[in-house]
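Given below, in the form of structure tokens, are the structures.
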Structure 1
Amino acid sequence: MSQEEVLNKIMQDIRELFAADSSGHDIDHMMRVYKTARRIAEAEGADMFTVSAAALLHDADDYKIFKGTEDTHENAVYIMKKYGFQEEQVRQICRIIEQVSFSGTDSVKPDSLEGMVVQDADRLDAIGAIGIARAFAYGGAHHRKLYDPDETYNTAMNKAEYRASVSSTIAHFHEKLLLLKDMMNTETARSMACGRHTYMEKFLEEFRAEWEGEI
């Protein structure tokens, strides 16, 4: 099979894997990250096939959805071996997957250009208009409050604290989403992030004003 055919097969498998998700980590998220990652990869000179495969598989063992496979990358490895990926390719893509997630103060900068590209693409999908929609979809799926005026925001959580947090969706903007613009790795992603970041700031201003009955 050609690389393009392999990627199409992976898309089919990912579509089945995430068929039941309604929390914002679904096939549409994977495809947006895939398209954005390819755009960044082309601009930054990263390996297109590695970036494409890693982008499609980056949430295949996400702890929020698949219990017990995060450390082994069971789903991602199964899919890659199914289509004849070499051991070095499997290791490289698993390494990218391990480094992609936001983990508060324990977040890492990927050690490969391909990893930086996929991380940037995933973070771009967490901000802007789509990011706002995904934040509230996730919050609703996990019974989070929209907003708690008495909350204080913790922007210095480590990985364990971040994963254990049950703060409101609006708190999530302050504790993660508004931090992402300055965590982009590539110049291409930094440019793309600016407008999305500004859109979120304007949304939060409008939200606060409506919550207080000012408009």
Structure 2
Amino acid sequence: MDLIKYPQKFAKMIDHTNVNREATRIDIKRLCDDAKKYNFGCVCVNPSYINLALEQLKGSNVMVCTVIGFPFGANTSKIKFFETKDAVESGAGEVDMVMNIGLLKSELDENVKEDISGVMMAANGRTVKVIIETGLLSEKEKIRACKLVEEAGADFVKTSTGFGTSGATVEDVALLKETLGPNIGIKASGGIKNLQTALDMIEAGATRIGTSSGVKIMEELYQKYR
């Protein structure tokens, strides 16, 4: 399917995001207004803004996503569990957790899986995306990270927090696509600021796009195919 010809389907692939530390209530309200206007798949906000986002999105079908262990993933598994539990109780429908990269690089694979499994348990059926921060990993580590996410039963592998050394690349998305099975999604995130980049990521295998430039991307699409 040529997604550009179906802007509503394309919009549903976008996680409209503002997880900046300086984001204000006004910023989050604007984020939600944009999400309702374009009917994005979800907004992604820091945990302290879940309730505000839910209030602003009332009556729409836009989901609220939040981040867990953000942005380093170095919290204990117990903290990630309770952070997820609190997010779900607050009304989050999706969570994007950060993998413990230090444990991965230490080859403590079982600990990495347990970390993810705890979030999965606390999420209680909500969509869980695991950020593996591809810019910090070798190719072999990216492949191992994907396998661990898949074995833990998470729903998506996500490339980046947007606060790391680099964001999503077409090459990384293609590697994730090649590595993962058909039942797990790929969220490309970090540095996706225009329509062409988003389309390149989707062509490489991304099934979700995380971006703070959702409005700009949709405006480009409408201008190009008006």
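Laboratory data are not the source of any read-out in this text; all were calculated from the coordinates shown. Model, not experiment: these values are computed from the prediction. Cβ atoms are built from the backbone, for glycine too; each structure is taken alone.
Remarks
- Source structure of the calculated read-out (mean count of other Cβ atoms within 10 Å over residues 80-87, 19.8) within 1, 2: 2.
- For -14000 (helix-only ellipticity at 222 nm (-39500 (n - 2.57) for each DSSP H run of 4 or more, over all residues; to 500), calculated) the corresponding structure among 1, 2: 2
- At a computed 1.2 (distance in nm of label points 7 Å out along Cα→Cβ at positions 168 and 200), which of 1, 2: 2
- Among 1, 2, which structure scores highest (criterion: mean projected area of the Cα convex hull in nm², for residues 72-183 alone): 1
- Which of 1, 2 leads on distance in nm of label points 7 Å out along Cα→Cβ at positions 152 and 176, largest value: 1
- Mean count of other Cβ atoms within 10 Å over residues 56-63 - highest-scoring structure of 1, 2: 1
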